[in-house]
1. If helix-only ellipticity at 222 nm (-39500 (n - 2.57) for each DSSP H run of 4 or more, over all residues; to 500) comes out at -16000 when worked out from the coordinates, which of I, II was used?
2. If we compute mean count of other Cβ atoms within 10 Å over residues 38-45 for structures I, II, which one ends up with the highest value?
3. Could you figure out which one of I, II the value 14.6 for Kirkwood radius over Cα pairs in Å, for residues 22-109 alone was computed from?
4. Name the one structure among I, II that distance in nm of label points 7 Å out along Cα→Cβ at positions 142 and 198 of 1.4 was derived from.
5. Work out the source of 27, 25, 14 here, i.e. which of I, II gives that when semi-axes √(5λ) of the Cα gyration tensor in Å is computed.
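A short reminder: the numbers here are calculations on the coordinates, not readings from a lab. In this text the structure is predicted, and so the values were computed from the model without any measurement. Cβ atoms are built from the backbone, for glycine too; each structure is taken alone.
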Structure I
Amino acid sequence: MDEAHHYIIAVPSHAFRSVLNKLNEAVTACSEPPTICWGTKGFETGTGLLLSEVFDQVLGQTAQPAVLSGPSFAIEVAQRLPTALTVAARNETVADTVASWFRDNRTRVYTSADLSGVQLGGAIKNVMAIAAGISDGLGFGANARAALIARGLAEMSRLGVVLGGQIETFMGLTGMGDLILTCTDDQSRNRRVGLGLGKGKSKEDILSEIGQEAEGITQPRSCTGKAQ
């Protein structure tokens, strides 16, 4: 790791800061700022910070940040099914370089300079996926689900723009694309949490059944704080 110039982080949002702290010494020792890309979607639990803000606090200018986001279930990527993603970075060259890591004949990767907007879309859609799942769990039907997705996108876009994102970002893969995916497909852990809640199950039982993290559970408080 001490010789690495590129890092990819894929951990839950609550573990993101601790991973950066562990990387700090190796990153500082590099002769030039390495690139650190993460695929984590969410706000930091407790502080409500975007992960790029956590990055800036821990590493400052010692590394180049980039985020990989978009509608992508890991199992489908592993199965080499067609997927489209976005890499966002403050530096265009960094974005292009990171995109090249993931781009192949089955994966199309776009680039963006809207680091905040891409992260906001990925975090907020987790909450909306739980809401859509609750609606379906209660048996409210397809009409209600479509309304939740459409109005959720509107609220995501308004909030995202106020927080520094670009409206176009929320109409693209990392906003609308990811929102549709996670609100409509049962591969989404957040949607499955909502389905369970709508059917009257406890959060503990649902998470035990899923056996994995569901980022959306810890995110509503952060979203509310941002909106206020």
Structure II
Amino acid sequence: MASNASCEISSGYMKPFPHARLLLNYKGLDYETKWIEYPDIKPTLQPHIEPNDTRWPYTIPAIKFPDGTWSQESRRIADLIEKRYPEPSAHLDSPYQSRIEEVVPRAFRPLMAIGLNQIPKRLLNPASVEYWMKDRTDVVGCDLAEHEAKNGGEAAFAAAAPALQEVTAMLKENPDGPFFSGKEVSYADFVWISTLYFFKRIGDDVYEGALNASGDRTVHETILKAAEPWLKRGDR
């Protein structure tokens, strides 16, 4: 169901298709994307949003609804979108939702041994590079290049393989496919689609390595292909 009212979604160049943006595209909702550099996230969001109780109190994506309500964090945003615009349903109550939310971090974190060092070189604008390098160095406790040398490469793909293969098995549970629930798309699919798309954004080396470690690359290529209608919208 399309809406004449426009949302504003704040996002980063690094990850142009977070779960929330896929959900907006799926529902046919109008929105404007505001691209934010990392040093500007806090000053942009702090006047409008209660902070997260995490290392990063203000994060992107964030959203401003037509009534002036702001929110951040993808799942909270999805809950609000689904409540305000229930059709077509994103099936947030799908049994796959909790499963994919549990497994994605286990697939994602090992590959960030590569990503943390390569993202500022490949994806970030100069305005964000210094912030990223300092912040992520503090997170891992050492130089990012050293972290990649120690934990990246084949070691990263091997560490991610069990979780990637769990997702492969989940995608095969309903052979009608291409989504977790067969032909019915849900927000759980958007979580995985955006993860795959992010791997591809980091680089073909990460994307291809992840698919090769997944046990069956075909099911992942198929779900990404099925998502093309919601990935078409450009950076506007």
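1. Only one of I, II returns -16000 for helix-only ellipticity at 222 nm (-39500 (n - 2.57) for each DSSP H run of 4 or more, over all residues; to 500), namely I.
2. I
3. Answer for the origin of the read-out: II.
4. I
5. Only one of I, II returns 27, 25, 14 for semi-axes √(5λ) of the Cα gyration tensor in Å, namely II.
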